[in-house]
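Student: Pasting the structures in now, so scroll down.
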Structure 1
Amino acid sequence: MSASNLQITGLCKRYGDFVALAPIDLDVAQGEFLTLLGPSGSGKTTLLSLIAGLSQPDDGQVRINGTDVTYGAPYERDIGMVFQNYALFPHMTVAENVAFPLQMRKTDAKATREKVMQALEMVHLPHVAGRYPRELSGGQQQRIALARCMVYRPSIILMDEPLGALDKKLRDQMQLEIKRIHRDLGTTIVYVTHDQEEAMTMSDRICLMNAGSIAQLGSPADLYFRPKSVFVADFLGESNLLDAVVTSRIGDEVRISVQGGANVNAMAYDAVIRDGKPVKLMLRPQNLQIHDGPPAEFINGGTLSAKLTDIMVTGSMTKLYLQSHITDAAPLVAAFPTNRLGGQYEIGQTLGLSWLTADAVAIAG
């Protein structure tokens, strides 16, 4: 990984007795796209605010490119910010909005004009330079806000729920746009969202936060396929979680007994998971295989029999809800491309479920 562009050490923030942010350590590499993800109240916006200098910490340090900026003003930090509400000046044209940061830095008029047009070209909107924000769509306004942020080439761009006000189609388009710009410029981006799909799509790494602390930090694939806690497994995507106890472990593979007596195999990536320990068996819906009737005696990872209780077609995907006789937990969910199923299953039918060991994860319970 490249040298650190942003270093956070022991950073914390309290409001009276309430701990908004527990002491956090975090390094962000030059050119990385890091997403701060989490539910409301998890501390992600508080952390972004401390990085930006919009509020001050009770303890800890923020360093940008090796310089301590913990108590420095926002304009001293070589950062740009993009907000959910765009924050464009309504009385200024697009070109004037984009030029504003350069004027504040006393850039000469000729260079300002050139840089403004370069920034507008970057977001594919040079033709709207003379318009006012009210004459633009929401997606265009957000791209202008991004152009204004990029025009002075800050070392780090901070984005606070920038796509939250857009509809799904526009959000998808803007995700691609932001990723393209990030790829072209190579600028470090720290991005805040509560949208799991957005984080999974755009990030080099995700910092998943909960109750003011980092729940897990890693690549989208690490968090999705190797969650370190039930919170991570449950927050990122849909998952089936079954109570179980470890009966043996060899390397990263464990044999576990699921509530009700079924013995199955799974992967374990946490050293605390060992013989006799209670765990949660995580099975992602798309990793479950369906069989007509009870499955074979044993298929690599494990097998269960379950009764089909509901079918939900969501378009390209169909979800099957199944109740296993060995557990009184919530129904299991299996997901498949709709064109693979062809309406061949009926409510009340007993089906077999199976999975591969590599697709099952034991999580410390």
Structure 2
Amino acid sequence: MKIEIFELERTQSLYENTVDYNLTESGVHPYTLEELLDKEEIENLLSLRLGYGQTNGSIELREAVSRLYPGADLDNVLITNGSAEANFINIWCNLEPGDELLLMVPNYMQMPGIARSFGVTVKPFHLKEELNWGPDLEEIKALITPRTKMIAVCNPNNPTGAVLSEEGMKEIVRLAKEADAWIYSDEVYRGAELDGKEIPSFFGLYDKVIACCGLSKSYALPGLRIGWLVGPKKAIEQCWACHDYTSISSGMLSNHVAALVLQPDRRMKVLNRNRKILKENLSALQEWTDKHGDLFSFIPPRAGGIAFLKYSMNINSSELMTQLREEKSVFIVAGDLFGMDHYLRIGFGAEKDYLLKGLSLFDELL
């Protein structure tokens, strides 16, 4: 089996640690342990024995995750090493060669590469800018065949920051039910809504839903490498069996800290801190685009630390990304890494001064 190169992630990995201003990140400025935990909790970490943890995640962490999903308990939850491992396990465990995966695009482009490498047919359905980055439900309906095994969404969406309406969610559920297909919902930006109103999960809307989330984006804790899958107990048990062949378990230390983070009061404190950063920085980004007139336009994201900017310059987006990186040491994501040229994804979750300096260097290039 030949695995496709994951161009989006490979491009970021090559350069994100070599530039002065990395504006490719889609999360929020990360916490330190000192900022996150109190002194007693930090002291307790020193006596934590670093053995193997429970391979599907600690009981404490799975219980904490299950509380975020009405109707779930700890047996509906599998803890993974980040949501990227969760995505991999879902594709590997639930799809077979010849199956069809209907995939929302634009999207985080990990799943289509994995799926095609495993012999799955990937059929994209598109978010439309003229629909405020909403889906064309008739397009989804037209793509469904007897071989459709799964409909995959990213909600809130990467790279647009768009959020499906309640009616849109219900319609996707209806179409999945009619096709007897799974819904896989990547929800890693849930909790980073700019208006502070947390959107519902797809989990619980239909008995064939698997939801993915984690601590990297909305919680500003990518270094913990904690993700999870939530779904029907039989499906989660099967995913756990596949997980035995990947990383065995997530880290004991990360499980412990994650369970503390997801305590209700601390969770809200973390999310509110991150939303405050995002709201202030989005205003700064909006001011920056406004001063450039018609050069840039974008629909403000409703969630997450990413904005998908359309530009009117006569240059390929990868070429623009490279020129900005090489000449000004500022790194952004080219739209054609999402299959959409003449767009740029800019991460605005960094510290505000850092963001503004990166944008000022972009001004110099322009």
Structure 3
Amino acid sequence: MRFVPLWIVSLLTGLINAPIQSLLPVYMEAEANASPLFSAGLRSVFLLLGGLFAIPAGYLCDRIGVRTTYVLGISGTIAGGAVFLTHQPLWLLLLCLYIGVASGFSTTAGQAYLIRSVPRASMGLGAAAFFLGMTLGAAVGNRLTGQTAEMYGFGPVGAAMMIGTLVVMVLMTGVLPEIERPAATDAPKTRMRDLIGRPYIRLLLLVRFLPTCYWGAATLLIPLLIYRASGSLSLAADYAGVSLLVAACCQIAAGRLADRYGPRIPTLIASTGVAASAACTGLWADSVQGLFLFGTTGASCAWAVSTMMPRLIDAVSDASEKGRVVGLAHLAWSCGMLTGSLYGGYAVEQGAGIPFLTLTVGCVATVGLLALLFRAIPEAARK
């Protein structure tokens, strides 16, 4: 059974990746005296490369094997741990370059493995459980790293990330079975240009990009704004943990709804929730309580939308195309995270709520684009 070891790997990778996702801007401001824009620039490096390398990662998944690509990608967390051991801009840049390349491989391969391991009839719940593993791991990781960083500094956090990554890579090699590669006669023949030319693929990429712009700003700024308002490192990390735990419940609910009624209804509901949360976060951006509440609802809805993506990708792609379509979707996600992070890092200095209010526009547009998407995709994707 492939899914159980995959879920364990997703849990462990969420655990060891948590610090680089939630505490990077806090580390930069508290330890390196760097601005939010500098943190956004570092994040942008690995987001951009992660998106660009998702395309060759998808190709490699279809050609050399999903597990091999996955293991290569997980190695990037070693560089993530090293980030917390240096303040030197050059080293930070080089580490983020490697993180970016590796993240494209790990994200694409992880979702490609999921799609090929779970039947379509239970893909909603399978995707929810997969992302739930990462969510729970990240929640625990945020709690542990927040307390560790406040008591002992960021150095032990980085060292633990590096050691943990090596353990996970060995575990993956031993317990995660490889998925059969397509036979030579079944090798990918569809050109990337043809994939992008399909109307429902283009709509899927837009739907992946626009709300992710908000998510990129939210993951960068909300922990930082909580830290600024409260002066507490652990409170900023606690927010990340609480929001992810609540998001886990929404993922399971969305997955079950998708398996029973199709992805249309839960995707539309979750996307509407992202838009409402973005607007409310902008209005209450100076309040710790408001940031906790609306940041949590935004995280829950954003993760619910992500839960729907493997189901949609599986429905609109053939067996020999799935790796590359996952890669395209991750490229759209990375571009959204890059845009949101850069814009958020710049606009927050003009006003704490400005980036969220501006990005609400794209979140509202997403709801309309989703209606077009579900008209354009094949009938199988609606069931």
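Student: Of structures 1, 2, 3, which gives -28500 when helix-only ellipticity at 222 nm (-39500 (n - 2.57) for each DSSP H run of 4 or more, over all residues; to 500) is computed from the coordinates?
Tutor: This figure was derived from 3.
Student: Work out the source of 15 here, i.e. which of 1, 2, 3 gives that when relative contact order in percent (Cα under 8 Å, 6 or more apart) is computed.
Tutor: 1
Only the coordinates and a few stated rules stand behind these numbers; no lab work does. Keep in mind that what you see is a predicted model, and the values were worked out from it rather than measured.
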